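All of the numbers you see were taken from the coordinates with simple rules; none came from a lab. Remember, it's a predicted structure, so these values are computed and weren't measured experimentally. Cβ atoms are built from the backbone, for glycine too; each structure is taken alone.
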Structure P
Amino acid sequence: MGATLIFDGDCGFCTSTANLIKAKSSVPIAVHAWQLIDVTTFGLTQEQTASRVYFVSDGNAFGGHAALAKVLLAQRNWWFKIVGAIMLTPPFSWAAHLGYLLVAKYRHKLPGGTPACKL
């Protein structure tokens, strides 16, 4: 099983972001809305995937800001790798976590967001 990004398919912002990641990634990443797959095959529950984005690679699942950091670390571009590593290193990881929570909370107000994006 290769690298997979699991996102909220009911959210227009999340769908747009996942599609952008798939289109621009320098490595193959499958993207799936959690509502359309059996998330248990990735070792996750519906409750987990309904609450945040997940990146699964080599049998390891990362959620929230760590998922986005791992997507960046998987890229061939060394700048993306540096940003991904910084996002996982305290105290920057704390800021990345807070940033993820803010985006998740207000995603319905972001470009591509819809009322269905509200948590």
Structure Q
Amino acid sequence: MDHINHYSSVIKKGLTAHAALLEKLPHTYDVMLAFDDERHQYLLRKIGWTDKERIDQMVLHVSIRNGKIWVEDDWTEEGIATYFLEQGIPSHDIVLGFVPPVERPYTEFAAA
């Protein structure tokens, strides 16, 4: 298995685990997972309603670009990048896309 397929598998496993945690909480929203293997885009969202307001929240958006994992959005407490490191993904193959490009060199992850 090449590293892109491996990264895709790790991403899907991580997002699925986060979705399972969200589904265990009392909530009025649906948990939505979307995996697009052709374009290497992976999403975890909350969608639904409270009594008066629409819930439409991107929890995680991860993509694979130029052979690296890009964390585009991450609204989890522990951060999905930590999970990727625990799964053996090297930090130089993880980009925090939500961090401004000028600040990325100061993180422990890849700049791009």
Structure R
Amino acid sequence: MYESKTHPPIPKVHFIRRVLVHFSAALALLLASLVVGMVGYEHFEDLPWRDAFVNSAMLLGGMGPVNAPLTNGGKLFAGIYALYAGLIFLVILGIIFTPVIHRLLHTFHWEQRK
């Protein structure tokens, strides 16, 4: 997917485009995760969509839910979604920082061939 160490680093314009593509993918994953959480809270806890949004966003942000789940299904969903939210946070960070770390390492290891 990326250039090898025998090739020069890509121009800055291409690098910025690569970062924007990765950021867009991370944003799409975040929005999809938010929708899944909202649907789950609406279904299992009968929360209005605004409350479902707040609970999902707080879990994805690492803060924890606002409303404690009351039903057994809601408790099970909240637990699974909390574990998922913790993992998705790390995945999103990886998606965003991958091009930056690659460019940094590529710049240090690039073998100039004349």
Per distance in nm of label points 7 Å out along Cα→Cβ at positions 47 and 79, the highest-valued of structures P, Q, R: P
For distance in nm of label points 7 Å out along Cα→Cβ at positions 15 and 39, find whichever of P, Q, R sits highest and give me its label. R
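Given that helix-only ellipticity at 222 nm (-39500 (n - 2.57) for each DSSP H run of 4 or more, over all residues; to 500), derived from a single structure, equals -13500, which label among P, Q, R identifies that structure? Provide the component values of the computation, followed by the final result.
Details: P: -13500; Q: -8500; R: -26500.
Label of the originating structure: P.
On relative contact order in percent (Cα under 8 Å, 6 or more apart), which of the structures labelled P, Q, R is highest?
By relative contact order in percent (Cα under 8 Å, 6 or more apart), the leading structure of P, Q, R is R.
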